Structure P
Amino acid sequence: MKIILLGAPGSGKGTLAKQISKDFSIPQISTGDLFRKFAKEDSQLGRSLNEYMSSGKLVPDSLTCQILKTRIEGKDCRNGFILDGFPRTIAQAQALEKITNIDTIILVDLDFKIIIDRLSKRRTCPECGEIYNISSYSNKSCAKCGAELIQRDDDKPETIKNRLEVYEEKTSPLINFYSDRLFKVSSAGSPEETYRPVKTFLEAMEIVNE
């Protein structure tokens, strides 16, 4: 199964991707992780990527698709994969269609007010990276290493609003582009409640595709 995951920052998309990856034995592929991996390699792709990343320029879609194509040809992608963070635009979606056939697109839907509330209550340990939510953890220091917890700039309400506006502007056209293959799930409940209908849907897809 070849899956694209769409969802706003803080929607629980990452947690869902891990659950799908574990139960269906398909890798989660993030373009950010791919860029970091390929940039370390002494290859033509790696050198080209480094030129863009070191100068702070956006990596062109053609190069991103080349890197992605190399990755999805790996043995661990034989049964499928989960794309997280790509495509972000119609142009990228069209380029992706030329290198592989996507089976389904899962849209993780959550009201922006809930996202802002969740993320603005998040606190991070600057030493070990552990993340806490002040609604369930009132201590101001990390339970693991004792360092004082901080609120990252990314988790401040104004920054979150800006990120959500950018997401909505970019993602709305994608939702229309993929409307015939879109499965929408609400993540307002617990991770388990979010995953249950997704698992049922993907299991049914597996049976149909056998």
Structure Q
Amino acid sequence: MKILDFKLFDNISERSQNELLKLDFFSKNYESGDKVLGKDEDLNYAMFIDKGCLKACEYTINGKEIVSSYYFAGDAFPFYLYFGHTRKFPYDVYAIKKTKVYFLPLKEFEKIMDTDIVLTKNILKFVAEYTCFNKLVIRATQYSKVSQRLAYWILHLQEVDYLKLPTSQTMLADILRVNRPSLNQELKKFAEDKAIYIEGMEIRVLDRDYLLKFID
């Protein structure tokens, strides 16, 4: 994927495209487990994921890892931090598979945004989608039981941008803050009770009322 192929740059002006290509951006390749950025490093670049997957990790006071977010191919971040005036990364970022990332200098990128209303709207939409996704996760994890968290997630899948959909049960378990065996058990139960159809990580709701009983 070339840098201009990312959906954030859909329909931007030719001038903006040319200015983006003039930026001093670069790409890096990572193996699974490689640390991409560390907590408290300066936030100078936006990261655009060409292929692979990154995860942002925070830790409890006891040292337990909490996965804050996953970022997949076609995704970009952390605009919400930069435009929220955060200048240091609040978490560690790791590759969880072979990953290629483009790094764009944020200050220079912001200047291009200032002159292109379409690019600005694209960024606003992107940040809004990210915020809504985080709110969905927060609401889901307010429930105490795995079945409740999973039911809430499934009922709101249509609100999740396809770039943010987890591609494995481990990822979904991390997002919902549950362990994977318990998640798998509940998924199987929902499927056996014909409340959902599941193939891989594709989930379709068959009985909405069944799922609603868990969260009402």
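With relative contact order in percent (Cα under 8 Å, 6 or more apart) computed per structure, which member of P, Q shows the largest figure?
P
Figure out for me which of the structures P, Q the number 18.0 belongs to, where mean count of other Cβ atoms within 10 Å over residues 97-104 was derived from the coordinates.
On the way: P: 13.1; Q: 18.0.
Only one of P, Q returns 18.0 for mean count of other Cβ atoms within 10 Å over residues 97-104, namely Q.
Quick one: distance in nm of label points 7 Å out along Cα→Cβ at positions 145 and 193 came out at 0.8 when computed from one of P, Q, so which one is it?
Considering all the candidates, the number was obtained from Q.
Out of P, Q, which structure matches 15.8 when mean count of other Cβ atoms within 10 Å over residues 89-96 is calculated?
Comparing all candidates, it corresponds to P.
Which one of P, Q has helix-only ellipticity at 222 nm (-39500 (n - 2.57) for each DSSP H run of 4 or more, over all residues; to 500), as calculated from the coordinates, equal to -15500?
Checking each candidate, the match is P.
Each value in this text was obtained by applying a stated rule to the coordinates, not by laboratory testing. Source: prediction; values computed, not measured. Cβ atoms are built from the backbone, for glycine too; each structure is taken alone.
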